[in-house]
Structure P
Amino acid sequence: MFFKSFADKIHSKMGEGTFGQVLECWDREKKEMVAIKIVRGIKKYREAAMIEIEVLQQLGKHDKGGNRCVQLRNWFDYRNHICIVFEKLGPSLYDFLRKNNYRSFPIDLVREIGRQLLECVAFMHGLRLIHTDLKPENILLVSADYVKVPEYKHSSRSPRDSSYFRRVPKSSAIKVIDFGSTTYERQDQNYIVSTRHYRAPEVILGKF
């Protein structure tokens with residue numbers, strides 16, 4: 001029944017992956033847009049989803065301002081699919097860069113994003129939690145708003161040329177998502193972590 005309160009208010013598909021898909025929906029009770037992660041009904045994905053819910057609940061207890069990690073709104077089990085309801089955020093850093101033709105962020109923005117990311121990691125480590133899968137896809141801008149600024153190295157081109165401008169986020173605020181691979185500091189871990197193409201050399205070589 002809980003899912004049906006959202007089902008007729010599905011606005012769009014926000015993304016999908018091996019885990020399942022994420023839908024943009026309208027929460028009729030709270031009068032706000034939310035993101036619902038619908039996990040595939042396969043044992044390993046369900047187990048990862050339950051880990052993520054447990055971690056999100058723990059983070060929520062300590063992150064009172066909700067400024068570091070994505071906020072869990074609710075969760076439910078619907079026809080063997082774990083469904084996790086999150087606050088709706090903006091695009092991931094990866095998606096923003098991709099739509100911006102992979103133009104770099106201004107250095108001041110990079111510094112601010114880096115500061116927030118380090119604070120988030122320190123916050124999690126203070127709770128003895130290790131994310132294990134930090135990457136641009138799992139770092140979301142809080143707002144999707146951006147401004148277009150001239151790309152000076154292309155200043156000889158016409159402003160009508162789309163490459164003349166680059167997008168810059170209006171806000172530097174970010175939040176970390178995807179805690180399905182999170183592990184506890186002292187938990188025995190004998191498996192490889194992190195997405196392959198972001199994996200550190202020492203992890204690949206087995207020297208960690």
Structure Q
Amino acid sequence: LAAPASVRWVHNDVVVPDFSAYRRQDVLDATTSSQSSSEARKGFSYLVTATTCVATAYAAKNVVTQFISSLSASADVLALSKIEIKLSDIPEGKNMAFKWRGKPLFVRHRTQAEINQEAEVDLSKLRDPQHDLDRVKKPEWVILVGVCTHLGCVPIANSGDFGGYYCPCHGSHYDASGRIRKGPAPYNLEVPTYQFLGDDVVVVG
């Protein structure tokens with residue numbers, strides 16, 4: 001009594017799904033090889049992929065450009081990054097200090113004797129060899145960042161064994177070109193970017 005009344009061996013009423021509406025026209029015929037149309041179909045796929053990649057790259061470029069622009073310094077910050085100095089206010093043989101980007105800036109009006117003295121220095125005797133002419137644009141003007149390259153102290157102008165700059169913190173001596181001559185400092189005083197606007201004005205930064 002528990003056995004089934006009948007057993008069904010063939011399911012001939014099952015409807016096979018038809019995906020013709022989703023297939024391309026050139027592959028609808030199940031009896032024909034799709035190999036002949038494969039190149040055209042691949043070409044279309046490649047075109048779509050390439051177009052998508054180009055559009056994505058362009059969008060990414062715009063996003064990166066906008067992001068970098070947002071990190072750029074504003075106009076007021078750029079204005080503070082430069083300082084204009086009137087050179088006629090600095091007598092010959094004197095050094096004046098200015099504040100630039102939060103650091104001391106030394107502008108020295110050298111005498112002819114100082115120019116000659118620094119030009120004759122033997123580079124082989126220097127710890128950080130640099131010719132004087134490589135550190136100045138005009139021989140009479142030396143422009144330096146007034147921060148000792150040892151531990152960041154502020155040197156004293158017109159002092160030291162070489163008549164240039166002397167750092168009292170640990171005894172570093174620089175000459176009138178800002179080159180380290182004695183003491184623990186490893187490098188010469190930094191020369192900032194600057195340009196002369198005529199004979200009487202220099203812009204640093």
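Please treat every number below as a calculation from the coordinates, not as lab data. For clarity, every value in this text was computed on a predicted model and none was experimentally measured. Cβ atoms are built from the backbone, for glycine too; each structure is taken alone.
Of the structures labelled P, Q, which one yields 11.2 when distance in nm of label points 7 Å out along Cα→Cβ at positions 13 and 181 is computed from its coordinates? Source structure: Q. Here relative contact order in percent (Cα under 8 Å, 6 or more apart) was calculated and came to 15; which of the structures P, Q was it taken from? Attributed to the structure labelled Q.
If distance in nm of label points 7 Å out along Cα→Cβ at positions 85 and 197 is calculated from each of P, Q, which structure is the one that comes out at 1.5? Here the read-out was taken from Q.
Between P, Q, which one scores greatest on mean count of other Cβ atoms within 10 Å over residues 21-28?
Greatest value across P, Q: structure P.
Which structure, out of P, Q, was distance in nm of label points 7 Å out along Cα→Cβ at positions 93 and 117 derived from, given a value of 1.1? Matching structure: Q.
Comparison across structures P, Q (criterion: distance in nm of label points 7 Å out along Cα→Cβ at positions 37 and 173) gives the highest value for Q.
Between structures P, Q, the greatest calculated value of volume of the Cα convex hull per residue in Å³ is seen in Q.
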